[in-house]
Each structure stands twice: as C-alpha cells, then as structure tokens.
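The next part holds the structures, each set out as structure tokens.
What follows is calculated from the coordinates using simple rules that are stated; it is not laboratory data. Everything numeric here is computed off the predicted structure, so don't read it as measured data. Cβ atoms are built from the backbone, for glycine too; each structure is taken alone.
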Structure I
C-alpha cells in the first residue's frame, strides 16, 4: 500500500496542530504551524489546527488552555504537534501533560526555536519527541511512521526522543531546497478561525484592515548576536517560487478579502530582484503592504519602486545608536550613517517607518545609551519600539552573558523587563527596565499621533465603512479589557 493510500484510511483529526493560547492576544496566526500543516497536506496527510478561538473579551489564559485540552480530549488524535518559543514553555508543558494524562495513546511532538536549542528541556518535561530545526520533512517522516506503525525513530533525521529513559538525538536534516518550498498555505487558511483576517489592526501597525501575513523567503545571511534565526533556517537565503506566492496572494485577496499584507521575511529587501517580483504581485492585486528592511539594502530608486508597488511601511532593526555596540556586540554590519540615510529615504517617499531599538547589551555604557537616544531623536521614525537585550539560549548573546537559564525562568525572559533582568544585565546601565520605560514614554505620544491620527491614517480609516467598524470594535475592545466597561 502506498503512503497516499495509507493516509486516506485515517481521519484529519488523527494529526492535530495546537495554536498556543498565549497567541490569542496578538490576533495573528502562527505562520510556522500553517506551513507544517500545508506541507503535510501536499504530501497527502490530512490534519486539523486547534486553538482556543478569538473572542471580543479578554479570556484568562487558564480558560483558553482548558478549551484546547477539552477539544483534544474530544478528538483523541494519534499525534499532537506543538510549536514553542521560550515564553510559551509553561503553557505548552501544561497542555501536553493534561492530554497525556487523559489519553495515553497519543504521541506528542514539539518544534520551534526553543526545542531546537534546548531539546532536553522538553524531553524531560513529558514530550515524546522534539523536531529539531526546519520541521516540514522531519514531521512528515515522523507522521508516516506513526500511521504505518513502523516506529523506527532512529531513521528520522532531525528527530530527538528517549530510549530507555536516555535522550537520543538523531543526525540533523538538511534544509529544504528552494524547489521544495513550492507550496502555499491555502489549505491551512481554511482550517483556522476566519476572524484572524478580520482583526487586522496589528498587521500593519495601527491601521484597521482585512489583513494577512506572507512569508516569501527563509534564512538570513547575517548573524546578529541576539537572534537565532539562522540556527533554524540557515544563513543562505532561500526564495519561495514566485508562482506559489502569486497563488497564495490571489486566494487571500479573492477569498478572504485581504487588503493589507505584512511580509514576515527577516530580510525582505536584501535581494532587490526577489523583492520587486513579490511587490509587483501585491500591486497587481491592489494590496497595500509593509515589510522588515535593512538600512544597508536601500537606494533612492529601490525605495521609490517599493512605494509605487504599494509599500506603506518599513520596519528597521536599528538596535543601537552606538557604532561600537553595533560592531563589537551585535555584529549588525551596518553604519549609523546608513540608518539616518534610510529613514530620510523613507520619509522622502512617504513610507511610514518603525525603528526597533534594544538597550542593555553587555558592556553598554551610559555614553552608548546617550548615542541611542540621540539617534532616535534624529531619525524621527513614525513608530518606536524599545526592548531590553534578552540572551535567548542558542544565540551568541547567551554565550556573552554567561548566565545559565533554566526552564523555570523561560517565562521571565521578557523584552520589557522582568525579575530576571537584573541577573542578566551585563551593561553599565544600572536600572535597564527604568531606562527602557523612559525611552518608551519619550516617544509614545509621538508614535500614537503619527501612526493613527495622521491625515493619511484618518483618510485610510474613513474611506471604507468596514474600516470604521473595525476602528470602533478595537476601541470597544480596549475599553472593555483595560477599563472593564462591560456595557459596550
């Protein structure tokens, strides 16, 4: 019997992906899980995606976890698949423990950045398997063996598991070739709550719209000390075939009514030919869009071209105003002058800008912090985001800080600051949480006014009735959940 014939004998609910409850507040779907589910679908393996559902009220995390657990108990799947970052560790462990206690005849497997870096943390906390690195092909091989009843786990590259209580880590799997990225997420879009597309105020910050996310590349050729992206997806930039992207955009606009798209790529503007090809597709479907960009990849002609194809926002990882921190600590490979020039170009072509800054790097001095403050003043971004340097396991920054981080501490690794911040702070900034808060407040009013109440922003909202409705719905959501005004 062929694999395709075998898979037809099983129910879609035999393979279930879980959207972690804490993602609810973002109202943005996890593209990684959708990629995995869609890849299985291409291979003939049906699956379901389960989450706790979107709701206009703020539902406590415990209630959302129970909703997922009850759904899994009802489905009785053969395999439950989780994705996990460091901040989701506790909730994922709780859900896994609950489903294993209720229904022992199930295999649970977890993947993502944190399981890749700290495999034993998950095997020691009740998970049967860990998928290391890029997950599609490893998961497909694993599911195939589960459904066939082979259980030859040692033959699956990229899989970690336990044998007689001892961890076994199989050889790593090679990254997928570009030709293997020729699949879209349409089948997965049909499995998630359609309201993910409706609540689009976070897609392009502050603009209410029917929105979606789009991933067009994998990998990053750079190696910033705080980021572990290329530990998962490699340093070589791999491009999705353009026809696959076009098919997905066509579905999103024609079937979901999407009018705005955020491009998830870490380095979308690094390759101008690819970026232009994608931008043309978005323009053909009359979609406005935003992306992350590097300040060393832009020219006047390139920015003008992106604007003509519908780009309305670019986010930049500025990180620091200190050239020493950029060079010696982060390894960013950009110059402060390039930062200033890129923001000038974006302003010239009326593209909104977001500047990401990080403070509290090892050896950072008060003079370095002052340079960051000075640069933030100079670039006049539309939106500012200030974070605290967090040494995530698997990054060079983690090695620089030199402090052991245990699983019980994962939920405290917060870019806004936490009780763990003091232990991890190796800068000369004594109270890094307070300094971050001062920077945030310094630019908060400016960011709000520029991103929402600008003339262009107001025109965008009032030009469509459904945008006005979404603006009012967002306002009601904030009043209900922040002020407790239940009558709205």
Structure II
C-alpha cells in the first residue's frame, strides 16, 4: 500500500521537479523570444515613422512612396501583421494539438524569419504587406509547457519583462540604423539564433503523454531528470501512471460532450460575462497599441518618449500580480480602466508637450495593467470545459482592436488629437463601468462546469 502511494504521479513536475536546469533553459528561451517579439511587433512605429512632406508633383525620397493619399498603406502593413496573428491562432494552434508543439513552433518561426527577410527585400508596398502578414502568422507560435503551478505566475512576469526589454532597446537600434530595411535584417538576427537554439529543445512531454507517445515522453523526461539531477528509478512505471492520469484528466472527453464558442453565449450570466470580456479585450488592444504606436503625437523627442512608454510597462508587469493578491480583480480592473479614461482626457487641455507626454504615459501604465488583469480574469471566469475556447475567442475578437490601432494615427491627422483622446476616454470609461458587472474571482475556486461558471458572483456584494 505504501509503495503504491509513493508511485502516485499526477503531474510532470512530480517527476522532474518544479524548477531546475531544464525549466531554466526553457524559461530563458521564452524570455528572449518575448524580447524579440516586442522588437518585431513594435518596430512598426519606426518602419512607418511620420515625416514632413508636401503633397505635390515634386519627387520625394520616401520608401514605397507612402505620402499624401497613400499614407494609409503604412497603417495597413501593421494591420495585416495583426491579421496574420489571427490566422495563426486558428491554424498553428490546431496543428500544434495535432502534431505537437515543437514542429509547429519550428515551422512558424521559420516562416517568420523568411517573411522578415522578404520585408527587407520588398520591391513594392504590396509585397511588403503580404510579407508582414506572414511575419504575424509565424510570430504567434506557442511556447512549451515548462514549469509547475508554483512558478507559472513567475513565467508570466518573466515574459512581460522580456517584452519590456525588447521594447526599450528598439528606439536605440532605430536611431542607429535609420532605415526600415536594415531594421528588418536586425530583427531577423535574434530570430535565426533562437531558431537554432530551438532545434536543441525537446517536445512538450505533457503533449507526448496526452497523445499516447509514451516511449517518446520517456526519452524527454529522462533527459529532464538528468538535467535537474533527479532520480530515474522506476521511471517507466511512473510514466505509465502519469500517462494514465493525463489522458484521463479531462472527464469531459470521457462523457462524449463537446463544446464550441456558442456555449459561451448559452446561459444568461456567461453570455453577459463573455460580451463584457470581448468588449474589454477590443478596447484594451486598441488603446494599448493606439498609444504605443503614436507616442510622437504627444510631442517631445519620439525616441525618448517611446522608451519611457516601454518602461511604464515594467511596474505594470512587476506590481500588478502583487496588487491582485490584496485587491479584487473586479475593483482593480475598474480602477485601471478609470485611470486610463481620466489621463486620456487630461491630455486635451495640456498645453506643454511634457505634460501631454506625462498623461499619455499614465494612460500607457493603466492600459498595460488592465490588460494584464484581463488575461488572468478571463481565465478564472471561464470554466474548465470551455476555458481554451473562451480565451481563444476573446483573443481573436480582441484583434479587432489590434487591427484598428494602427489607423488611430491617421484618425489624428484627419481629425485631431483631442478627438482621439476623447474617444479613448469614453471607451475606457465604459470599460470601467462594465467591468463592475463581472463576478469577483479572488480567492474563489476556478469553475469546472458551465453551471459553476453561471453561479459565479452570486454572493458578490
């Protein structure tokens, strides 16, 4: 009886440990990939950096002739990048579950590198737009499951800090290179290095076990145990038990019940929560990228204000998880949304550039924090049976905001900064109010079924 207890293995971390050299190498990879992702994503701000020009028949020296009536093409390049994200969410995610994380990540990053090089050699704007779509398609490759529950929050923070690193380094390279083609080559270099590094990483052992590839999983886990200095005694027996637990974990599959996105709208409360979360995802993406891409609209030195905007995300990444331990999700989300609304409107009467930049930076901090909360919040509201569907749908719907954000700069040109900031203020104020209609999930069990999710918040004040 005692021997059987010792052999009970429910999670991979019961074998390889919560943290060790194995997890460190994977986490370092995730950190550097996040930094590279920021460089590639936010690089649009410098690829399409605005310049002064006259709309006349006088020849000008602009790449792809993106002036006058063709200025919208610059914004379109980033919108297509975001659309590539959306397409990848459907294609790469599906085939990752079918063929494994490793081959699909390797394929997506290979596509990204080739597409970046194609951007650098683009002959015209149409080739560049298609190439940017493919960069976005490859850009959203997933990461391997690498750490136990105790360190998952740390990995989220680590990923965020990596993003900030890439964000703040970008202006320095842009100032040095001063050419979008050279910047494309620069962004390809770390991707090529990471691609070579990834070749030496292993498949997710959890995916291998879930798909019945027990022999392959044993090879992977044995390597992890060696790297972490763990014992390999009775490994075959332990892996057999672990495989049984993982393959039998989702009781939903056993029941034969399948779910789809329409289940998010079937019951009254879950329908309300989903609609609020979708709206919130859209406005968070829109305002985050709208401010980030267009910091030059607020005045001051664009390179410096861009760095400051990136640095504003650091306290958001580090302190928001701490705030969540003491303040409820609902209240904290509404507070940050209100901060964005007030600081956006405060930009309007500010006459001095430094004051406009200051309020824009406060908005950037607020929207970064609210988005971090939103991701955690949604995962706690959606029940286990449809959590992946719920999160995936919210992310795809949120791309409406990401795709629209590059055009906020054009909207400023054709209307005014005042109009855009009032718009940001209104949509985030509405977001703050709607957030109060979500259930509080702090210190509550995460729901597993639709019924449990429907009853969330019943005892909220």
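In table form, for the structure just shown:
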item	result
Value 12, calculated as relative contact order in percent (Cα under 8 Å, 6 or more apart), assigned to which of I, II	I
When Cα Rg over 2.2 N^0.38 Å is computed for each of I, II, the largest belongs to	II
Distance in nm of label points 7 Å out along Cα→Cβ at positions 413 and 445 - highest-scoring structure of I, II	II
Test item: distance in nm of label points 7 Å out along Cα→Cβ at positions 93 and 117 calculated as 1.6, pick one of I, II	I
Entry that produces -23500 once helix-only ellipticity at 222 nm (-39500 (n - 2.57) for each DSSP H run of 4 or more, over all residues; to 500) is calculated, selected from I, II	II
